[in-house]
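Student: Scrolling down, you'll hit the structures one after another.
Each reported figure results from applying straightforward, stated rules to the coordinates on display, with no laboratory input. A quick note: this is a predicted structure, and the numbers were derived from the prediction, not measured. Cβ atoms are built from the backbone, for glycine too; each structure is taken alone.
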Structure I
C-alpha cells in the first residue's frame, strides 16, 4: 500500500532513501537546508521544502512539509562536531510541536548506536541494553529519542545505525595513514547505505511501530584487522595502531532486525 511520507533531512542518507521510496510508489515530501539541493530533490520526484531547524526555532514551511503525510522520517544528525555548543534537543522539541498538530501518525527517528557506551568487555549490545553513552552527542541523541518515544500523539520507532558507509563514503579513508590509533581489538560496527535504506523500507512496509531496532552489519572484525586489510587492498597507507593497553568497544547485534524484519544484509564487511 502506497504511503504519504515526509522526510526531514534529505542529505547523504535521506536523499537516496527518498528517491527509493518514490520508485516504490510512495508520495514523498522532503526537507533540505540547501537552496542548491531543491532542484535535485524535485528531479527525483520529491516535493521539496527549504526548512532549517535551530535553537531559535524553525524557518521555512515545516507545516506544509508535514501536511497530509501519515509517516515522518527524521534523519538529522546533531552536528556537534561542527557546532559543539548546539542544542539539538531544543531543535527536536520545536519539531515535535509541529508534528503534534500534523497528520503524522508514525515517526521513524534515525538515531545512532553511539547512544551505547563502549567498554573493556566488548559487550554484545541489543535493544534491551541501557542507552548509557557519555559523549555530548550520545547524551543529546538519548534525550532526543525520548522526546519522540514518550509523545502520545503518534507512534515512534527508533532506528539506531552503526557507522554509515557507501559507494562515496569509503571506510578505508576513515583511518588511512593515521598513527597511534586506539582500540585495535575493538569490534567494527558499520552499515552500508543500501542496507540502511532497505531496513527503513522494511519497517515502513511491515508497519513496525512503537519499538527500537539496532542495525549494523552482522560481521564485526577488529578495527586493526579490518582497516589494515581494507587499506592494503586499496593500496592506501595503512593505519598504525597503539597496541599497548586494553581496547574498548562494543558489538552491535542486528539479530532483531534479521528476525522481526526478516531482513538479509546485502553488504558484508
Structure II
C-alpha cells in the first residue's frame, strides 16, 4: 500500500528513521521529532555532503547568507536542510553561524568576492550588489557570464558548478523558481516540441541511474547549440546540441526534453 510518506523525496525531506523535522510528525515515521534550529552560511561556499563523513558524496552547496535549518549535530558536523533549494545533508559546523538574518541585497555580479546570488545584509548599495527584488531579466545572459567556470559534480556557484547548478543559479539571478536536480527542473515551465524550441528553453536529458542528479540540464541557444556545465569539457561551455545529444544517448540518457520557462 502506498502511503503519504512514499511521496516524499529523500533528497529534500528532513527525516531519518531516528529523527525528523517536527513539522513532519504524523506524516513521516521517526523515533524522535524536533524543531530545526536556523543557521546560515558564513563562508563564500560550504559543501553539503550525503553522509557525516567529510569526503562523502557532494549533493549540494550553501552560498553565503543562505539559511540552513539544523536538526542534528555530531561533533563538528551538522545535519539539516538548505532552506533555499531544500536539499538535506551534512555541513561543517565552522561554515555556519547562528540565525537566518533577512537579506537586504544579493550579489548580482560574477566578479564580486562573494559568489553570484549570495545573500547579504548591507546599508546602501555597494558595488556588485543588487537590492532584493531587483533581478536580471535573461537567464541565458547570466549563464553566459559563467562560461569557463569549472565543472564540479554537486557544486552550484559561480566558483564551480554542475549542470543543474548552472541552471539554478541563472534562474535565481532572474528571480525564478529553481530546484536543484534535473529531474525536478524538468517540471519547470511547460513542455515544447523540439521543432518549436528556441533560445532560453531548457534542454534536459534524464537517466535513471545517476544517484541524486538523475539527468543533465542545459540552456538552448538560438543557433542550435546548448550552454551547460559538463564534465566532458570540464567547465561551463557551449557546444552543438547534436554533439551533446549523441554523447548522452551513448551514455544511456533518454531523448532530450524541452521546457519553456
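Student: Which of the displayed structures (I, II) returns the greatest value of distance in nm of label points 7 Å out along Cα→Cβ at positions 165 and 229 on calculation?
Tutor: By distance in nm of label points 7 Å out along Cα→Cβ at positions 165 and 229, the leading structure of I, II is I.
Student: Suppose you compute helix-only ellipticity at 222 nm (-39500 (n - 2.57) for each DSSP H run of 4 or more, over all residues; to 500) for every structure in I, II: which one lands on -3000?
Tutor: II
Student: Work out mean count of other Cβ atoms within 10 Å over residues 61-68 for each of structures I, II, then name the structure with the largest result.
Tutor: II
Student: Assign the value 13, calculated as relative contact order in percent (Cα under 8 Å, 6 or more apart), to the correct structure from I, II.
Tutor: II
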